[in-house]
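**Student:** See the structures that follow.
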Structure I
Amino acid sequence: MTGTWVSILPPLLAIGLALLTRQIIPALFAGVWLGTWLLTDLSLPGVGDALLDSIGVHVLEALTDAEHMTIILFTLMIGGVVGIIRRNGGTDGIVGLVTRWAKTRRRGQLTAGGLGVAVFFDDYANTLVVGNTMRPITDRLRISREKLAYIVDSLAAPVATIALFTTWIGFQIGLIGDAMGTIGVDKSGFSVFLESLKYAFYPVLAIVLVFAIAATGRDFGPMARAERRAAGGEVLRKGSQLGGSDALAAELQPNDDTPRRLVNAVLPILVLVVTTLIGLLVTGEGDNLLQVMGDGDPFLSLLWGSLLAVIVAAVLSVGQRILTITHTVDAWFSGVKSVLYVVIILTLAWALSSLAEQLDTAGFIAGALGDTIPGWSLPAILFVVAAAVAFATGTSWGTMGILTPLAIPLAWAVLQAQGDASPAGHPILFASVATVLAGAVFGDHCSPISDTTVISSLASQCDVVDHVNTQLPYALYAAVIAVVAGLVPIGLGLPWWLAYAVAIAVLLVGVRLLGTRTPEPAATTAAPSAPEEERESLTMSP
């Protein structure tokens, strides 16, 4: 069954059930079960064996992977950090500071977007820091959890994939350099990557769209309905599956006499960010700063940062006599409990992704969509192929790893056939590199089985399926404009700078025509105290 149409059934089943039932865990497990059955024995008795192997083999293998366990550990540790700074009043300190400026829904969204760009060096760190920091503020301003999850998710990977000092760059440059070597062109992976940034239409348009939506206050599709609901006081859809509870939120509620000190939240977060950056420099090697950061170990660095952040948050709480050691440990454990739900989802998503790899789902999709490709349409078609692979497998990095070694030789062969192949490169070649990276990010944005989708939902405390349903129209909108106004004209010879001007103009005009404004609630212009804020919000679990 590997490499055939059957290989796409497990991810399709998981995605379909998730969207139909709004229950992500049973949907993912059903996909794992089906994938296990396809890999082992398609007989009727094999159904029972596959059920047992789902947990005893594939889920267990997902948990024994070193990188997966590192992600789980730093997710648990950051949950603990959030628990402590929530209980010691530090989170309310941030709320008090930011709401001095962000007193409207528009300013609150712009603040979240600005923080999303500021934490540019890693997508995981971005989602966890921005989501957890901004959630109490956006709740106070009656901005829906779906909108916060969208802002977090749509800035994390797009920023990381085009910024230079990020944890992505080493992986991307390595793939590009190896592929360039196979076609005999003496250009470094880094130089090709820099040239390809001119054609990274989807990441750029996704970032522009976030700020256009925030600045204009206009929304469309399911997000508009979510925002109207939030403006009425319901920042979270009733019946949402979060993995938290009101009891858990009550455990982390600071006492009325607890001081709301900004430093108690900001210092642990700064320690997390700075330690992670230093960790990238310590664990990486290279001739310049870009190479060193790209070669660094992001997972280990984040683990170091989260550990030190927990220690700093605990020392601040106990040292100022805000919390006792016992209360600090209790707050840490409550924060850890709040992220157990996402750990389960991540584990099942990893198991499903591994099964998709063994079934060669990506190979089938790439082969089915990429048999006959006209030269002018190559960048656009590669974007679609990469998006389909990332959507089905739930991994942008895996998609880049699969398709980059195929896309560059394919683009070179097309250019040779047209007589346009040159050692100096060609826009079609550079655009093909960029669109594989961009398509992988787009497919990852749309997939409910993606780890970044799940983590964005966790940090924003938003139902995963609600997040996908509300983000999907925005991601599709940016992707269609990227293809129609960017990649196709580039293939036909339009200069990249003119294509960007046209694409951004179309995007902004479309927001103006399609979007509707959500009325600004009168309550958001006030500055209630932290306890009043908690009573106004439906859910404030970390």
Structure II
Amino acid sequence: MKSKKFMYLTEFFAGMGIMAVELGASRLLAPYFSSSQIVWTIIIAVIMIAMALGNVIGGRSADKNPDPAKLYKRLLIAGVWIAAIPVLGKYVVIAISGLLVITVSHNLLIIAALLSCLIIFVYPCFLLGTVTPSLVKYTVEKLDNNGSIVGKLGAANTIGSIIGTFLPTFITIPAVGTSITFLIFSGMLIVLALIYFIFVKKNIVGCVIAAILYIICIILGNKDSFAFWEKSLAYEGESIYNYLQVKDDDYSTILSTNVLFGVQSITIKDGSLTGMYYDYAMAAPVLANQLDNSSDNKNYEDMDVLVLGMGTGTFARQCKNYLGDMNIEGVEIDNKITDLAHEYFRLSEDIPVTTYDGRAFLNVNDKKYDVIMVDAYQDITIPFQMSSSEFFNLVKSHLKDNGVMVVNINMRIGGAGSINEYLSDTIASVFDNVYSYDCQGSTNKEIFASDKDISSVVLKDGIDNVKSKKLANLLTKLANNYDYYEGGNHIFTDDKAPVELLGMEAVDEIIKEEIGYYKDIVDKEGIGGLLK
């Protein structure tokens, strides 16, 4: 303690711990609230507020009683609290969300994410915020070198923060998951405090209690899943980018990413149509084939198709199964999803998948395609760089003369000024002909765009060459409800694309529709009626 090395070590691990908690918070909340910029804003703001309060209170406490034992007691408590997050955190989120569902009408996700973050993360981050001002008090003994000492403490904290940023993202979360990541970094704080109390203050009782609580958290915190009510998941894990969940039954295999509910990819085991937007999106290759004047026999074998946001390859499989052995390649930023596609979803090895960002792929690729499917939109986490006019111009430059782009929009709910209108207007500002179709039984909308005539007349002519009767009937239904879109002035650009806020509004509308039935029960019969 006299050499101050232990103090610098404390500052180092405190900085590491706070960043690990921040990154872990995003992964803990993502399955329930997604991983949008809004959720990140909430996490960063809450943690910074907690740190600021910790700085103030920690400094005052150190001035009144400059005893390092108080600081290491706070570190011990913070470590145990963080270790308990994998055990209790998800239940706190579920409880808050359930309460708000029946009491809040607007901005449910924002309020639920904020309250969850406040309850789970404020206290340990507040305690870690007390470290720096306390250590300054303990280490500065004279004014002639206080700048040097404070600078060293700041450097130790910053270096720890850097390591605490990289380790969870690239090593611990992909390798062992979020829960064990919390346990690893909380363990570092606990060990640090235990060293102090064992060798300096001899507080054995406190050390034993903390060690027992930590062991309990280790036992209980690394076995339960995010979706703890699901008993038949084929896979649940995490990658650098996503929380991943695979459900498998006799009928289908489903992938969900960053959400506990919903379908991001699906394969039907008997090879039949999915009944989802993937089926309707097959109108794009039908249109492109019909527009291809060089094709006399109207086959699909020479057609080049690119899927941006490949997922597990649902669209690629459907195209090959129902239209022919076309040349399909995909781009998927998450390599783990591609691995799951081969393991669980029967993705053929002859369909190449590039691990890359979709827009970055187009920037370095000169190939042109008959069809480009843009399916990178997921709930409220629409990547803004794949929603702007600049992006759609880039897509257009990679289409052949007969080329057709099809875009899946997950949230068709909303009127004037909605995210749906913004995306549609943006696409219409780039392409001469834009048509849309509201997929039945879901909130998905398919947007078809081309500089060629892709009207329902052209589509129906192409349907005549579709061999599958089921697909032909489905596409005929689409053609009969195929709407020309007249573009407006709501344009996303690289400079201005508030997709998160608009997406949150759309999700809010969807939630209100879904929970309206249950709120009516509460209004009429109270909580007892709901439970009944």
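**Student:** From I, II, which structure was FRET efficiency 1/(1 + (r/R0)^6) of positions 208 and 416 (r between Cβ atoms, R0 = 30 Å, to 0.05) = 0.30 calculated on? Working shown, then result.
**Tutor:** Working: I: 0.30; II: 0.00.
Label of the source structure: I.
**Student:** Given -18500 as the derived value for helix-only ellipticity at 222 nm (-39500 (n - 2.57) for each DSSP H run of 4 or more, over all residues; to 500), which of the supplied structures I, II does it correspond to? Spell out each step's value before the answer.
**Tutor:** On the way: I: -23000; II: -18500.
Computing helix-only ellipticity at 222 nm (-39500 (n - 2.57) for each DSSP H run of 4 or more, over all residues; to 500) on every structure in I, II gives -18500 only for II.
**Student:** Once relative contact order in percent (Cα under 8 Å, 6 or more apart) is calculated for every structure in I, II, which label goes with the largest value?
**Tutor:** When relative contact order in percent (Cα under 8 Å, 6 or more apart) is calculated for I, II, structure I comes out on top.
**Student:** With mean count of other Cβ atoms within 10 Å over residues 280-287 computed per structure, which member of I, II shows the largest figure? Present the calculation step by step, with values, prior to reporting the outcome.
**Tutor:** On the way: I: 15.1; II: 27.0.
When mean count of other Cβ atoms within 10 Å over residues 280-287 is calculated for I, II, structure II comes out on top.
**Student:** Quick one: P(r) over Cα pairs in 20 Å bins from 0, in percent came out at 22, 55, 22, 1 when computed from one of I, II, so which one is it?
**Tutor:** On the way: I: 22, 55, 22, 1; II: 20, 45, 26, 8, 0.
This figure was derived from I.
Rule-based calculations on the coordinates, nothing more; no lab input. None of the values given here were measured: they were computed from a predicted structure. Cβ atoms are built from the backbone, for glycine too; each structure is taken alone.
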